[in-house]
1. Which structure, out of I, II, was relative contact order in percent (Cα under 8 Å, 6 or more apart) calculated from, if the result is 16?
2. Comparing Kirkwood radius over Cα pairs in Å across I, II, which structure shows the greatest value?
3. Supply the structure label, taken from I, II, corresponding to helix-only ellipticity at 222 nm (-39500 (n - 2.57) for each DSSP H run of 4 or more, over all residues; to 500) with the calculated value -17000.
4. Of the structures labelled I, II, one was used to calculate Rg and Dmax of the Cα atoms in Å, for residues 49-112 alone, giving 15.8, 44. Name it.
5. A value of 1.7 was computed for distance in nm of label points 7 Å out along Cα→Cβ at positions 73 and 105; which of I, II is the source structure?
6. Taking mean count of other Cβ atoms within 10 Å over residues 9-16 as the criterion, which structure among I, II has the greatest value?
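FYI, it's all coordinate maths here, none of it is from the lab. Owing to the predicted nature of the structure, the values given are computational and were not obtained by experimental measurement. Cβ atoms are built from the backbone, for glycine too; each structure is taken alone.
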Structure I
Amino acid sequence: MRLSRYFLPILRETPKEAEIASHRLMLRAGMIRQEAAGIYAFLPLGLRVLQKICRIVREEQDRSGAVEMLMPTIQSADLWRESGRYDDYGKEMLRIKDRHERDMLYGPTNEEMVTEIFRAY
């Protein structure tokens, strides 16, 4: 598809909340749109760039013999309690209960999940 056919909302002015150079550039170039604090939507050009970066990383991983894994975003709070990091993130960590009233959380990192996977084998 030609770039001229993309939805590309270029900004003339730099948003004042954008302090980091890369953030300013991505906003102005129409790659991302901020929906709320820390929450961004990838617009067509931004998504295309992200996909290209992912492809390059995968090619380099393949070349080095590494394999990719995909971890769940929602994780058991029990793993985080066991690691001692459950309270480290404070109130900023999104904590929820599943339909069985088990404590879950939105995992900001995946060390606990990876450790649990390898411990199982």
Structure II
Amino acid sequence: MKSDLDSNRPIYLQIKETIEEDILYGRLAPEEQIPSNSQLVSHYNINPVTVLKGINLLVDEGIIFKKRGLGMFVSLDAPEKLKRRFSQAFFQEQVEPLTALAKPLGFTLREIHEMIDSAWKGEKND
């Protein structure tokens, strides 16, 4: 769980995104209970309605579900749903702009692959 929130973005969305990231990166597993509303309220020192708004978005998307009297839990297919959504966003926000910039600069696909491979390995491209 993140320790701070960005005051420039809606807090309920940040709560939602934090839980999504915890699921996507394996910090919360399918069928695992997420932090309770009161834990989130206390941790972030925010209004319970704000937490509930973020949680309800996750329920509506089928990422988490409620077990009456027990709390909220990660859905079995939540990691796959999130991976698909994040992959699509990654393509639109990173890959498409990269290709739109690389083509007019004359880079070949092979050169782009080599650059990505170097970056993946943590090498500097001089």
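1. Values: I: 16; II: 21.
So the calculation was done on I.
2. On the way: I: 17.8; II: 16.9.
By Kirkwood radius over Cα pairs in Å, the leading structure of I, II is I.
3. Details: I: -11500; II: -17000.
Derived from the structure labelled II.
4. Values: I: 15.8, 44; II: 18.9, 60.
The correct label is I.
5. Values: I: 1.7; II: 4.9.
Source structure: I.
6. On the way: I: 9.9; II: 17.8.
Greatest value across I, II: structure II.
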